[in-house]
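Read through the structures below before going on.
Only the coordinates and a few stated rules stand behind these numbers; no lab work does. Because the structure is predicted, anything quoted here is derived from the model rather than measured. Cβ atoms are built from the backbone, for glycine too; each structure is taken alone.
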Structure I
Amino acid sequence: MIAQLIDGPLWLFSAWFFLVVALWRLLVILFKGRPKSLAKPRNAPGGALATIFRRFLPYPEFRKVSRVRFWAGYAFHVGLLALLFFAAPHVEFLSQRVTGFSWPALPHWAFEVAAELALGGLLFLALFRLMDPVTRFISSTGDHLASWLVFLVMLTGCFALWRSHESLRLLHLFLAELLLIYFPFSSLMHALTFPFSRGFTGAVYHRKGVNI
């Protein structure tokens with residue numbers, strides 16, 4: 001009964017809940033509007049797009065403060081992206097339940113490398129958030145909850161890969177469904193909103209003659 005609930009109705013509910021609420025939040029951002037700027041433009045258009053791509057690299061001052069944190073962030077995000085869309089079980093799951101078509105998956109060794117990078121990077125960042133006085137002060141309970149929920153989803157996914165027990169797959173899927181429901185209300189939403197926030201900031205400052 002529980003297995004059927006997790007594999008069926010709960011998956012459908014969490015997936016649609018994520019899509020509807022995330023889309024609603026994006027639409028609110030796009031159509032909220034802002035006061036018209038009366039300042040004379042000083043630069044040609046292009047600041048929005050430039051800032052979106054430029055901010056994939058941190059400021060040089062940040063790289064000097066903690067090189068380990070810098071590389072841990074890249075390891076987590078790149079590793080997670082590779083696992084989410086190119087791990088063989090995910091490719092199979094998405095092709096059967098979401099897209100209707102398949103694409104090449106990572107070989108097993110590449111999956112292991114991506115999983116180690118993602119888990120190690122996230123674990124380092126989560127512990128840094130707890131131990132560093134500055135990040136601990138500016139972090140909310142939701143930030144910690146999001147980090148550890150993502151970590152548990154990835155960890156149970158690695159266990160489920162062995163396919164030794166069906167319960168491991170169901171636990172991984174159940175945690176992923178909880179993550180989908182929590183995602184639109186958490187700081188994880190930046191995965192969808194960062195192009196808009198970066199682009200808006202870049203356009204505003206570029207109009208004033210400042211490149212950031």
Structure II
Amino acid sequence: MRRLPLLPRLLTLFAALTVAVGAATTFPTLDEAIARGDLEDTKAHLKANPAAVQGAKDAAMLPLHQAILRNRTEIALFLLEAGASVDTPDRSQRTPLHLAVERANVGLVQALLTRKAKPNERDRMGWTPLHHAAAKDKIAIAQALLAGGADPKTLSERGGTPLHEAAASGSAAMVQLFLKAGVDPALVSKLGVTALDIARQYKNDAAIGALAALPGAK
């Protein structure tokens with residue numbers, strides 16, 4: 001049988017490989033598969049390149065970060081199972097746990113904590129995930145964080161505890177959650193104010209009612 005010259009044979013082999021790869025994945029990159037919400041294509045990309053789960057060092061957004069921010073919960077859970085880091089921060093020093101709090105995704109918060117995500121890491125603002133949950137009055141998220149080991153007494157780099165943030169914009173229920181968690185309402189922030197001071201400054205009547213009624217409140 002007559003053999004083809006080397007170059008045509010190489011081109012034929014390259015074409016066959018291209019067809020095979022194309023058949024295995026729908027989208028050309030893992031990032032696009034995640035962006036499109038295609039779980040099976042995400043699996044195909046990682047089967048071909050398992051190390052891609054950690055993302056490129058110079059990437060603007062790692063695969064797990066992207067999945068969380070895009071509310072691709074199934075994909076995010078799969079990436080965790082595939083070994084994605086639970087604590088690697090983005091360029092704003094937000095960990096996956098910060099991002100899950102931002103998206104109010106209780107399931108992902110619990111999944112990250114189950115995989116030993118550090119609950120008290122600070123982002124560029126100096127806030128832990130619990131500070132963000134308190135400021136946005138996300139009670140279910142705050143409860144999950146506390147159950148996962150978040151410290152309600154942690155001072156942010158710029159101010160107070162999560163109770164101080166709840167006093168600014170949270171509900172009475174959020175304030176009560178932190179009081180029950182053992183946060184001292186008389187604790188003074190780095191700016192020299194208590195939670196009640198903050199509640200009055202922001203005219204948060206719900207927080208004022210919860211804090212002013214406490215023994216020793218001034």
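Here helix-only ellipticity at 222 nm (-39500 (n - 2.57) for each DSSP H run of 4 or more, over all residues; to 500) has been calculated and equals -24000, so which of I, II was it run on? It would help to have the intermediate numbers written out before the result.
Numbers: I: -24000; II: -15000.
Derived from the structure labelled I.
For relative contact order in percent (Cα under 8 Å, 6 or more apart), the calculated result is 38, so let me know which of I, II that is.
Computing relative contact order in percent (Cα under 8 Å, 6 or more apart) on every structure in I, II gives 38 only for I.
When mean projected area of the Cα convex hull in nm², for residues 103-174 alone is computed for each of I, II, which one produces 4.3?
II
Compare distance in nm of label points 7 Å out along Cα→Cβ at positions 143 and 167 across structures I, II and report the one with the greatest value.
Values: I: 3.6; II: 2.5.
When distance in nm of label points 7 Å out along Cα→Cβ at positions 143 and 167 is calculated for I, II, structure I comes out on top.
Output the label of whichever structure in I, II has the greatest value of percent of Cα pairs over 31 Å apart.
Largest value of percent of Cα pairs over 31 Å apart: II.
Which of the displayed structures (I, II) returns the greatest value of distance in nm of label points 7 Å out along Cα→Cβ at positions 151 and 183 on calculation? Intermediate results must be reported in sequence, preceding the final value.
Details: I: 2.1; II: 1.5.
The structure with the largest value is I.
For mean count of other Cβ atoms within 10 Å over residues 47-54, which of I, II scores largest? Please list the in-between numbers first.
On the way: I: 17.1; II: 13.2.
When mean count of other Cβ atoms within 10 Å over residues 47-54 is computed for each of I, II, structure I gives the biggest number.
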